[in-house]
Structure 1
Amino acid sequence: MPKATRPLSSFSRRRFLRTTALAGTALSLNPINSLPKTATAAGLVRRDNQGTSFSGKRPEDYRVVLQDIGDPLLRMGWPPSPEGLIEGSIGPLRNSAISMYAYGINHAGGTTHCSETYPIIGDDQDVIRSGNTLRMNEAVKRLCASGQDPLTLICEGGHKVGIDVFLRIRMNDHHDRWGDRLGLDRPSPLPKTHPAEPYFYVPKWKREHPEWLIGDRGIAHPDESFQYFQASAGNYAIGPYRDLIFNLAAETVNKYDLDGLELDFFRSPFLFPSYEAYAQRHVMTSFIRKIRKLANEQGARRGRPIFISARVPATVDLCLRIGIDLPVWLEEGLLDMTVISNGLSPFSTPWNEIAELGEKHGIPSQACFTHARPTREGRESLRAATYRAFSSGISGIQLWNYFYRMPHYHRPGENPLDLSFTHDMVNPDLLKYGAKKYLLDGSPHTGGVLTGTFGHAEWPGQTPMMIGYSTDNIGHRVVFDIADDLTKVRPTSSPRAWVRLVDLGPEDKLAFLWNGKPVQPDPSAFPGLTIKDTHEFEFKLDPITIHPGPNYLEIRLVKRDKRLEPYITLIDGRLSIPELKKV
């Protein structure tokens, strides 16, 4: 189970209370100048004299980060223009609390800028199967022909409004596997009702150098299996593949006025064949040393650092399983910041493990929240996930795919949550005292693309869970890991726990325990859509039975009809903490 989160009252003021310039808060804060010192590898700049970004920030100052991909090329109007691209990328961030924009530069099918080392997206294809791919391809080429590189425009646009810009490199990417399934190498089916995305094309290097891949793309592995996706990933044991990625990194660092380079190991988390990934970890460490040296040299030339960030699995063990020796990277100062996990389990990922390891070396950590996971219950669940992360030693949150909350993706009036929610994430009082909903994380191991792509590298989640018929008084527990300390505040109403179960017989009996003590369902609560065999149970809880850290709800199936299978299934659950007042 995750280690208990630290109460926010004991969490470092230099991280939690620090807010971005765009947040609009008026807190009087101590400057962030007392990070622990770190031993550094030969030739590396020490963290305590490293300097600041274009806007005067250091990695620990990034409270809210928005990740993006090449979509600004589609979000701008036509014909393409520098002003349109800046408006499509930086424009929607102006009234938010986002202090850093992490923009992805490479995808399975190419880049979205004027690269001399990697083809522009769509240029590798004899026939383009999608109007959006053509739009993106032509936008890049026309901007480049006019002397306007998209990455230069984005960096300059961010700096003009005080937003730092990191450029992200996908260390592997297998979105082309969706192109394989759509048959992009064949004529489109008629009628074409679902055109391919621009990111689904097979890059030229994979076609010309299949020996650089971890597996054989031609072998008929089961769709969406681990073997299916791993087979299409570049193998970092092969020097020419390392050269391909390093050359892209070198071009990015030397050509653009970026504030940082993010190495995204979750797009996709395949670095070496799985059976030798741990043994090959030294290869990846040496590779990261090269990138660190490159960034240091260019930073020294321009008089301003280029920060290095890496998005990695949630624990040291999960990192080692794919070939990332994170303790060595942190000890040697190869990184300036880590971004933790793929963001699928924002309510249970043990943020504290890597956060505390990084803090020993003066290296802050961000929590990654994948789109829609922490916001399933709107701002209250986002507030809970954010408060839990900051209470675990996290310095900031990277919002993954939350560019979908920009207005471009919704009809007028239909956007359920625009980027104004980011102001909630930098408001300490709202995070501490506002109403929250802690949810049970869904598992990435339940089949489909998440299992094959991320299941081996992501924190597992808790639902769905089988609740087996108990003949020995042993039940099944789920954990609500919370940051709130209800002994120091007064809830305005009763906290409530809630679960949804399926396949319950009419005379089956359940027993529930909260932190080891029996609790009874509220008889007045909504029972669920029983006509569809979904059953809901809600519990009014005494605040004194809830404490910071893990809280356990145990479910026992103590009577089961013999004609039914000997288990039911827990589908979902939450713990609702009402608005709080100071004692």
Structure 2
Amino acid sequence: MASDSTTLARPIRRTPATGTVLDVRGLSVELPANADRKYAVEDVSFTVDAGEIVCVVGESGSGKSVTAQTVMGLIPRRDLKPVAGQARLLGEDLLTKSEAQLRKLRGERMAMIFQEPMTALNPVMKVGDQISEMLEIHTDMDKAARLKRVVEVMRDVNLPEPERLVHSYPHQLSGGQRQRIMIAMALALEPVLLIADEPTTALDVTTQAQILDLIKDIQRRHGTGVMFITHDFGVVAEIADRVVVMQHGKVVEQGQAKMVLSHPEHPYTKMLMASVPSLEPPQRTSLSHAEIALQTIGLAKTYVAGGWLGRKRTVKAADAVQLVVRRGETLGVVGESGSGKSTVARCIVRLIDPSAGEIWLAGHQIAEINQGALRPFRRDVQIVFQDPYRSLNPRRTVGASVIEGPMNFGLGRAEAVARARDLMQVVGLSPDALDRFPHQFSGGQRQRICIARALAMEPKVLIADEAVSALDVSVQAQVLELLDRVRNEFDLAMLFITHDLRVAAQVCDRIMVMKQGEVVEEGATAEVYAHPQHPYTRALLEAAPGRHVTFGAQA
């Protein structure tokens, strides 16, 4: 039997919940009058049982997050108003609770893990204090007991050296560690319901696998009911007991995970599954005879961290990187965060200066050219970044953003506009889109605009730096098809940076695997996937979610 101090350290639910934890019945949430549809969610019904993981899937705008945040009471009802239905937590209708009652229930009985821990955590507050704050608000534990519980729950989510990490700030932790802190915070009071809103979308494949294993382990050990929101069917295949598919605010299909994954019934479910990239690369024709568009020799980038009162530390972000990309070819660069992928890309574009090595672009060595002399080469290499929301100036029309580059290099306005209108059609948008502002487009449309802006410079090399990782699976498939088409149409050399091995399998002729700044394996994509030589490559492939599943729509 636990001692009094241990009991005080765990003033939590005495017995695990049983039966139905969450029962959503006929839930409808009304949008403001000027919205594109009447309801954010309409007549939504599903349940989450104790010890069960229910995955709610669908694209952006399907109503997944609105449903979750309505259950949590996080959406101001003056903005999105529940007008029908119930959301019962252990039999109590959450929609009838006051803000004070909901605040008490949040943490004690239900908790939420958000997608981006860096925006959910307070950057100027130690992570241990942020977890302790939950206990201070909801319990009468003293400071020593709270610290004991914080260390305990951090250990429960497999954080190393929790006694030391409690004194760390969020920026001092890795992405996976920050997400574990969020999970620890959610579990501090052992709620009966855990809502996870895309908690692994921004994570590397190996970190993602660890977080998914952790959530499954917590669900088993604590009997917690988990509502897991995602658009990734690979994740669904790994963890789901049941699946709820949402489209335009409505539930279009739900059932046992194995049945939905193997025999989807609704056309929308089938379309989502068909959009999931296969881990089996297609056979591609070798382009070893084509002209070399980009080459690096011994490329390195070293940072010196610390100083003053701290001890100086040398970090090799990239070390002796050798790569060759030929016209019409796509070279994929894969690896976890911190592997050096984006550092290499930024050195090539000369957004940062390399510490050593050579960069050959269309026959010119540009590694040591000063920024002023680089201008003639800027048009030859263009980059498409990960986040289309931050890549476009919100105060300028799309047309102004697309024509700016060509005009800076001497093209007349009329010619630049004509080129921009042609490129809008190339990327699948109306030329009339040039007169609109970025906020008037979806994420997928914005990424198409970013691609058009890059192509407007008529580059020889296009770098895509995680260009589809922020997109829904169906939009991702469309953008990948677009990139493949423009590569062939414009005979581009493409450097494709990603941590998604499914995406890399489908678009890359060759693969280069990076770990801690070094290239550990390189070769034809089909060969590397079929016969990986390096243990790290094998670990990456093994960690891909849903790797052993053939989805019904793809069978």
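The numbers here are math on the coordinates, done by the rules we state, and not lab data. The model shown is predicted, which means the values in this text are computed figures rather than measured ones. Cβ atoms are built from the backbone, for glycine too; each structure is taken alone.
Identify the structure, out of 1, 2, from whose coordinates helix-only ellipticity at 222 nm (-39500 (n - 2.57) for each DSSP H run of 4 or more, over all residues; to 500) was calculated to give -7000.
Working: 1: -7000; 2: -10500.
Structure of origin is 1.
As an exercise: P(r) over Cα pairs in 10 Å bins from 0, in percent, for residues 282-417 alone, calculated from one structure in 1, 2, equals 10, 30, 33, 21, 5, 1. Which structure is it? Walk me through the intermediate numbers first.
Details: 1: 12, 36, 29, 18, 5, 0; 2: 10, 30, 33, 21, 5, 1.
Of the options listed, only 2 reproduces it.
Match the computed value 2.5 of distance in nm of label points 7 Å out along Cα→Cβ at positions 346 and 362 to one of the structures 1, 2, and report its label.
On the way: 1: 3.2; 2: 2.5.
Computed on structure 2.
Looking at structures 1, 2, which one was distance in nm of label points 7 Å out along Cα→Cβ at positions 114 and 322 calculated from, given that it came out as 4.6? Could the numbers behind the result be given before it?
Values: 1: 3.4; 2: 4.6.
Of the structures listed, the value fits 2.
Thinking only about volume of the Cα convex hull per residue in Å³, for residues 178-401 alone, which of 1, 2 has the largest value?
Working: 1: 159; 2: 241.
Structure 2 comes out on top.
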